[in-house]
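Just so it is clear, none of the values below were taken in a lab; they were calculated from the coordinates. This one's a predicted model, so the numbers in the text were calculated from it and none came from an experiment.
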Structure 1
Amino acid sequence: MIYDVAVLGFGPTGATLGNLLAAQGVSVLVVDREAAMYHLPRAVHFDDEVMRVFQTVGIADDLLEKVRVNPGMKFVDNDDTLLLDWPRPQEITPHGWNASYRLHQPDLEKLLRDKLASEASANIQTGFDVTALGQTERCVTLSGHMQDGTPKSYQARYVVGCDGANSVTRSEIGGGMDDLGFEERWLVVDLLLKRPRPDLGDHSIQFCNPDRPMTYCRSPGERRRWEITVKEGESDADMTDPARVWQLLSRWITPEDADLERRAVYTFRSQVAKTWRRGRMLIAGDAAHLTPPFMGQGMCTGIRDAANLAWKLIACLNGADDRLLDTYQSERAPHARAYVETAMRLGGLINSLDRAAALKLADPHGAGATQMRSIAPTLGPSPITNSRQNDHLGRPFAQFDLDCSHRRFDDFVGYNHAVISAAQPRKMLPGARWIDAGKHPAIARALSDLNVGAAWVRPDRYLGAMSPHPDGLFDAVLPYFDA
């Protein structure tokens, strides 16, 4: 059997991609070298746009019961004087969700895995270590072995490597990584409280201590996290020793207050892959980009990759010109890089190395502000969505309630293209849904605000084109589908 798509890696990016594909009937093979899901905390944050992707997958309502709405982050100096406040809105945003959530990653992964396991067109193969990829004009062969050493291979028309920082897929593609210059070792400590500690606070706090910067994160339930800079000469073994960990945390918490759940030293890097695609092989998530954690956007960036790539793979599997896949890197790489570079600048503030430059994130016009706003970069330019023509293009389209029953835009559209206009276009993209703006006041107001008569909203919810008339919407993208 030749699968339509094989996904290497069953973390959040790979599981999201697999779900988006399988829900559209694509035959998907998802493989992972580990036999079981990792049960300890890793990623602890995601945002409203990413929750919108989880809504499309069909897990958002269940996930909402397991996460915590995040009030924001504060940056303080060695004397606990506020340097920078990054409040996150507590009201529902235009995406239809809260701006920021704290999570326990295994809760998310279980929901994604259970959802994918329910899809008839999906096959999940854990405990399979892929060691080589061989590409022909027709397909890609995945070769490797099971945990007992048994050789195994599969074939797929496309392979997407969501296989992490040491990606086998990226090595096969070639091109290497563009290193943006950030590399630091940090100790990550996860704890479970034994008793309530409301004094620790609900905000995340960046302690911008020039001697040893630290981060505190308020996770769901009784979970709390500290991230602590590791100095030159300090070994991983010394830093993860429980006595040393408690010494570093003694200002805030003791063994009488909490149990250590996990402690590990990570090297945080800032890198973006130079080549995201070669033929039938592509990469996403940490295989394509690595970011310092200071914006909480590592996992989010991978989820955005999956949402961007899935609809393009579906189109190519259904006969579209596979040059459409080249727009994946051209759109996603600059977008990912914007988050990486912003996280680096925040790292400069946290480390007290480049405080003035970092504070400009909050006060770019020198008005004396001390509040930071979340960035919202556009997609990089591509032949199908040239964001330079209009500032609204290449940005997400808001999620509206379509009628008095409060049916949401994304639920109505599904993972499909949407055309918003008062008149139906004579020619539509395959599978596109038409929404009559004349019947939905919120949609009509959105078009009026954009000063257009028609808009194309892509399956990843990004605004792909605007036009006075619906028949001009698809001029740039239809040649790929008419191939």
Structure 2
Amino acid sequence: MVSRWRRFVATKVVDPVAWRAKGMPIGERLAEFRAGQWDNPAVLRKRQSKRLADLLVHATTRLPFYQERVQGLLPEAIRRDPYGSLQSFPILTRSDVCDNLDGLSCEMRRGTSSDSTGGTTGTPVRFLRDKQSLAASLANTQLGYDWAGLKRGDRRVRFWGARRDFEGRRSPTARVTDFVHDRTLLDVYGLSESLMREYIDLLNCRPPVSIEGYPEAIHCIAEFAEREGLPLPKPRVIVTGAGMLYPHMREKLKEAYGAPVFDHYGSREVGLMAVECEKHCGLHVASETGVLEVVDEDGKAVGEGEMGEVLSTHLWNYTMPLIRYRNGDHAVRGRERCQCGRPYPMLEKIVGRIGACLARMDGGIAMPELFTQIFGYECNEGTIRKFQVVQEAIDKVKVRVVPVSGTEGPSPAMREELTKRIQGCIGGPCGVEFVIEDDIEPTASGKHIYTISNVERGAAETSEACTGYETVISQEGRFRQEPL
């Protein structure tokens, strides 16, 4: 009865009022996306083609960055062949976005807001977006929850580490909204054993319908509960995102929580890019909001079952279009259509976002995402171009920094603040050394690793994501460990 009451208030009262007050047509977009999710692939492609053509014409006629780099591409040609025209656009890098904010953006009177990534590939990025873009992204995210069988008003607990998201939930309006939707956000900024015990008690006190968040955090809590003999609730679903979900993690989550796992893949810059459905045979590309390419080193599309770089084009952000945006992730291209019948092309799996969890002094772990939040958002004074945190011993951390051109890297005051933050993540006093570098070399597989731990530790050693090695996944899906 209570859940039905919450759902009615959430969907019939709070959502319409909040969305109207924010000036975001989320309800309109959600209805549109829900109606189109069973369309014929040809119908979907026609709809996406129109959106892509409109965006590319806008970019080549309004934005200096694209006008300089895509000369001679006329609107008529774009509308005749939007997908072919897309290949004429250069691959957009994080450095391009950092260095060309003015040339990549224009005022569209659509409600502009500024945000930044945590820099999960080592390069934090500031970007602009508008309310139309945000509305489409939020509607797309809700569609993904639909596929997992979740309704607005179902009790949800989310394990998260982005401090800006916690700050955004402190206003009276946000508190009322979270209460009505029955949402709880739990901080895993420093996931100590005592905090894990506290969170397990909270989960058991009022079991949620869904447990969501960083796969590393949910997995670590499951392993801790198993070691300590603590019971875990049995939610209806587990929803993972913002981190790499490895096969061994998925199996542990299914076993520990007794629920299916739905993986979501996205980024702050473009929102949700791919989502898992009830068939669990890959991830559907979010074609209503974007075009996702998987390309080889020459920028050409790879074939089914082949691995390549992810390039994304968000179709709704006219204030700052990110076209063929390289986010540093790798994925394996899947088949064109899932057996569920939805028309969206597939990704077989995500192979990017490979990092290392750092050992805490109390036996817990500090996840890679914590450091990307610290360097990319919370302590970002605009002097760090790339970073890498290396844990050489339990009480010794080296921070490799590539400064922004024209700067000497973080100021003395910022180094002191970063040292305090790192010590907080490790859970005690440790030596922190800053090393200025000309560049930070990628691994043999071409990936940037933003955290490395060379510390051996008990239970955490069983997790490939928590070692001083890079986890390499073969085309057959097998794991092997290679030294970083």
Structure 3
Amino acid sequence: MAKKVLILEDSKSFAALLATTLKQRQGYESEIAASLQAGEAILKERSASFFAVIVDLNLPDAPHGEAVDMVNEYHLPNIVFTGQLSEGLREDILAKGVSDYVLKSGQYNIDYVVDTIRRFELNKEVKVLVVDDSRIARKQMTRLLESQCYQVLDAESGLVALNMLEENPGISLVITDCHMEGMDGFELTQKLRETYPKEEMSIIGVSSQSGSSISAQFIKSGANDFIVKPFIQEEFNCRVNQNAETLANFAHLKALNAQKNFLMGMAAHDIRNPLGIISKVVKRIVTTQPEREKLNEYMDMVDRSCDGLLNLLGEILDLSRLESKDVILDKGDFHLADILKERVELAATHANEKKITLDVALAANPVVSCDGKRIAQVIDNLLSNALKFSPNGSAVNVQLVAAENEVRLNIIDQGPGVKTDEEGMLFGAFAQLSAKPTGGESSSGLGLAICKSIVAAHGGEVGYERLEAGSCFYFQLPL
């Protein structure tokens, strides 16, 4: 799916601020058009490149919201920015079928737009079931949900809803009316709770009766939320999105817990090996009382095992601090090429041992606002990774290129590459891939995960590209 946002805005500074915030907070690329005519030309040519549009209500050649109507023709989720708002104007905006609207009044509203667009992307994977015996009500809620990019199914009764849940696995959000023939919303909610806990499914009750007993009965039956009909569009969207966000948070916490258990198991395994070596060597020294030469050999084994253990523990602590956002970046202005030259010189010893040629091409030497030590750590890890998996006598190419808004470092090796089915594991902690170091080097499986966390903290991106002969690992930072 494309991750590009079209911004229709005639204020250059405001459009640039939007684009920068989208990039830094969520990694979304943007394209800016300052008029209806320019925006329409872009959408006619490549509307499929965009998954959302941010549109100013009043453009120079579209002073009365004509740009919103044009965007709606392409069925793209859109957020309207307006400099002023009245009740009548609000109703006019919503009548156009927009996904949302925001006032131009501060950084908070820009952050709200970014969060909403992120929600659009996430909602594409969320299945919602609307249960109501009124066809008109189902159609209205379906339209609102689709404007938020949800996958929507509908059922005219509780029994039909239960059958649809069996036939359509993955439904995580149910919106049900209260009074229906055969099985009312309370009974349906209770039935659903027998199978689906609140961590896996959110249930929102709706009713045209606003008495407090209706909402209380829904909640006691197992519902997460309740909305009174007829509802305001913004309230409906906010409540549904908040429930979807809660489910996503539950899933994230569950995944983090599973990852924690996995990491603890892997860490214990990797720590046990050097500790076992140290224990055996010490016992051998005590029981055999070896001569000086043999003792020195044993002590060298202990020293190497301790170094490996300390390095592993250091990387685990480093990754933990980075993931928990406890590390504060010590940023300054650095010439990236200067950092790169220094790290390549340090990697030359390892390269010479394997007779690997390090070819460096510096197309630019941009000044980057970054934590110099952390970026040096990323370069070290990527260079070490390339040398580790490169065959003896091959070459590693290092390329530094700069565009208008970002700088990219490519490290290209001639190794075996990464299997397609393993690419998704590359930047995970303790990833165990099938490719093996060509010189018997050790690997903790943490280096690439640390790189990803450091680059992400700088608002950049790290990645991998498969080549015909070898691999390209890269990272890019905003300028």
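Figure out for me which of the structures 1, 2, 3 the number 12.5 belongs to, where mean projected area of the Cα convex hull in nm², for residues 233-392 alone was derived from the coordinates.
2
Can you say which of 1, 2, 3 returns 5, 23, 29, 25, 15, 3, 0 when P(r) over Cα pairs in 5 Å bins from 0, in percent, for residues 201-248 alone is computed?
Derived from 3, not from the others.
Starting from the value -7500: which structure in 1, 2, 3 was helix-only ellipticity at 222 nm (-39500 (n - 2.57) for each DSSP H run of 4 or more, over all residues; to 500) calculated from?
1
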